[in-house]
Structure 1
Amino acid sequence: MEQPQIHNTPIVIAHRGAQFLYPEHTMEGYKKAIELGADFIEPDLVMTKDGVLVARHEPYISETTNVSLLPKYADRKTTKMLDGVPVTDWFVSDFTLSELKTLRARQSWEERTHEYDDFFEIPTFEEIIAFAKAHKTTSGNPVGIYPELKHPSFHKSLGLAMEDVFLNQITKAGYVDKTSPIFVQCFEVSTLQYISARSDLRLIQLIGAAGISSNGDLRFTKEDGSYDPEGQPYDFMLSKDARTYSYFATEEGIKFVSTYANGIGPWKPFVISYSKASKGEVEVLAPTDFVTLAHKHKLEVHPYTFRKEDTLWGNNKSGATEYQLFFEAGVDGVFSDYTKAAVAARNKFLVTDN
């Protein structure tokens with residue numbers, strides 16, 4: 001597979017839109033993020049009962065919509081197995097698109113403003129694409145989209161062919177190769193391999209962890225050693241593949257990713273971790289070799305998620321900001337809830353770096 005050039009300028013990805021202000025995954029939030037200087041907007045994609053891709057962070061929606069307040073949908077609350085874990089909630093897959101359009105988005109963060117709760121619709125992927133094509137970034141470039149296919153194995157178990165619908169939609173929209181302003185991300189490996197075999201788009205393998213130990217080492221199972229969906233691709237668990245996300249931080253794992261993807265989206269501690277002192281204090285550790293290994297195999301690195309609420313990153317001896325630490329570590333982009341802050345930090349870094 002042909003690999004793209006590594007970015008000289010880190011990109012700013014508006015995580016779920018301008019999530020600090022508007023409820024996540026709304027057209028208003030995406031528009032605001034672009035006005036604030038984002039290069040890409042990030043829609044998380046799930047599927048409706050009638051097979052339409054819409055933007056929600058999870059297949060369940062009580063935390064991000066007003067569905068629980070609507071008596072006519074009270075009987076839709078149900079329990080489903082999501083990546084091996086029982087979840088009781090309202091699920092997008094039990095609603096048609098027309099029904100979902102009667103719901104309104106809500107801010108999921110208690111400490112962020114709720115001024116705009118119950119105003120905005122749930123957007124479709126088609127609507128997001130149309131918005132991106134009709135606008136430019138503040139630097140005059142096409143608005144990039146960075147869709148994540150959420151829980152594809154879960155959707156497949158419901159008879160919903162997420163990957164095929166997605167491929168048809170982006171092909172129709174003209175996103176056909178590595179020059180297209182799109183990155184496609186997923187935590188499940190088989191989904192990215194499926195798309196890689198059928199398109200020439202830029203693909204990003206997401207990786208996470210189940211937790212972090214006091215010395216800064218990442219944990220990939222529950223404390224009792226059992227499976228944790230945060231620490232292993234769910235399609236690996238289904239196929240009885242024992243590899244956890246720790247594998248993707250090794251040179252062998254990164255080389256494996258390079259056979260089907262163009263980058264990795266790691267949880268931040270894969271790049272810069274932190275230790276926990278006995279008094280509850282934390283110390284930011286030196287960068288790992290993650291970025292170096294990824295760049296060696298021509299993979300971009302876009303860590304997640306940068307947000308002001310994550311205050312522990314301010315506790316470092318150098319006095320550098322979190323953004324500065326990661327930009328200096330060589331990352332090629334950042335997922336941020338606070339677009340304006342990310343853009344300002346990126347611009348400051350570029351001036352300082354040059």
Structure 2
Amino acid sequence: MTGDFRPAVKAAHWPVRLGDDVVRIGGPLAKDIRDPDGWAWALVTRLDGTRTVRRIIAELAAEGFGEIVGDVAAEVRADLAVLIEAGFVENAAARPPAALTARELDRYSRGLALWQAMDRTARVSPWEIQEKLKSARVVVVGVGGVGGAAVLDLAQSGVGRLHLADADLVELSNLNRQQLYVERDIGRPKVEAAVERLRAHNTDIAVTGERLRVTGPAVLAELAAGADVLVLAADRPGRIRAWADEACGRTGTAWVHGGYRGPLIGTGTYRPGGACYACACLAQRRREAALPVRTPAPGRPSAPQAAAAYSAGLAGHLVARAVLSLLTGVPELPANHEHVLNLLTLESRVIAGPALPGCPACDSAR
């Protein structure tokens with residue numbers, strides 16, 4: 001706590017008083033502090049970013065708090081250390097990182113407020129999270145309904161380098177759910193239209209793309225190499241998620257997938273060092289084996305893929321949330337699991353399996 005340190009409670013964590021003897025701080029991450037003598041309230045109401053630590057000590061001493069807490073200076077410094085470590089207080093005098101331009105500070109100011117609401121990490125500057133995003137590289141495989149929503153979120157959030165891979169052309173039947181595209185894009189390569197649209201949304205980031213069909217894990221490993229996170233938003237060929245699991249196991253890359261089956265929205269988040277996708281699949285098969293045998297009625301009619309903009313978009317938004325968590329640690333979400341959300345009931349469940357001994361795709365089993 002140097003002389004230019006000006007402690008400030010984050011706006012999203014601003015304290016309130018409950019009755020006469022409790023102070024609540026933390027907003028959505030609230031913590032209640034018992035305060036029968038008024039010391040906590042007197043301290044936190046001075047943490048507005050306009051005062052140095054020395055001035056805060058002088059004001060509290062002048063109010064006679066020395067008779068309650070003894071050494072006012074020692075108590076202020078100790079309590080401030082606790083509040084800083086808990087992530088409630090930052091330095092209002094901290095300058096934004098030099099890597100961020102004035103234009104970027106303006107562009108991402110609303111996002112900063114949300115990061116502050118979710119963040120409980122002690123930081124020199126609240127802009128550290130945005131600086132991390134600017135230096136990140138994310139590869140997105142498949143820019144249809146899920147991938148398109150996810151990559152738009154990532155572009156608008158300021159992920160510095162985005163690389164897109166997709167082999168398909170835009171079709172009229174895509175437009176009920178794939179929000180990156182408009183009617184004039186019909187017949188164009190999706191990746192070409194997507195890159196154009198994302199660059200129009202954010203010229204402060206680098207967006208590249210390639211028409212590419214995934215034919216095996218080697219293709220995905222080449223894409224994942226050098227990326228912080230791989231997003232898999234394609235569902236063909238049928239083994240593509242297993243291929244991504246294998247590829248990212250080779251490269252040590254975190255990866256996220258997302259998709260839907262009618263009203264069921266599914267995402268998976270994996271990072272090296274935990275149970276892999278193959279482990280989660282085996283855990284699910286074991287659960288299903290304990291259930292009664294399912295026998296579908298014969299002659300099931302074929303039907304087009306059941307999807308709408310809100311179902312594909314929600315899956316994409318949840319994928320983006322997982323990617324941003326992996327990149328920044330905020331919020332700290334569980335990894336190495338599958339998450340399923342039922343849009344009919346808004347109930348969700350998590351599928352996770354322990355690391356399998358000897359699993360060739362699982363880092364923690366090596």
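No value in this document is a laboratory result; all are computed from the given coordinates. From a predicted model like this one, the values you see are computed outputs, not experimental measurements. Cβ atoms are built from the backbone, for glycine too; each structure is taken alone.
Highest-scoring entry among 1, 2, by relative contact order in percent (Cα under 8 Å, 6 or more apart), is 1.
Identify the structure, out of 1, 2, from whose coordinates mean count of other Cβ atoms within 10 Å over residues 21-28 was calculated to give 16.9. The structure behind it is 2.
Say we calculate mean count of other Cβ atoms within 10 Å over residues 93-100 for every structure; which of 1, 2 gives the highest result? Numbers along the way, then the final one.
Working: 1: 17.4; 2: 13.8.
With respect to mean count of other Cβ atoms within 10 Å over residues 93-100, the highest-scoring structure among 1, 2 is 1.
Given structures 1, 2, which gives the highest value for mean count of other Cβ atoms within 10 Å over residues 245-252? Let's see the in-between values first.
On the way: 1: 17.8; 2: 21.0.
Looking at the calculated values, the largest one is 2.
Work out the source of -11000 here, i.e. which of 1, 2 gives that when helix-only ellipticity at 222 nm (-39500 (n - 2.57) for each DSSP H run of 4 or more, over all residues; to 500) is computed. Numbers along the way, then the final one.
On the way: 1: -7000; 2: -11000.
Only structure 2 yields this read-out.
For the set 1, 2, ranking by distance in nm of label points 7 Å out along Cα→Cβ at positions 29 and 69 places 2 highest. For the structures shown (1, 2), distance in nm of label points 7 Å out along Cα→Cβ at positions 189 and 301 is largest in 2. Have a look at 1, 2 and say which one yields 6.5 for distance in nm of label points 7 Å out along Cα→Cβ at positions 125 and 293, as calculated. Matching structure: 2. Across the set 1, 2, Rg/Rh (Cα atoms, Kirkwood Rh) reaches its highest value in structure 2. Here distance in nm of label points 7 Å out along Cα→Cβ at positions 309 and 341 was calculated and came to 1.8; which of the structures 1, 2 was it taken from? This figure was derived from 2.
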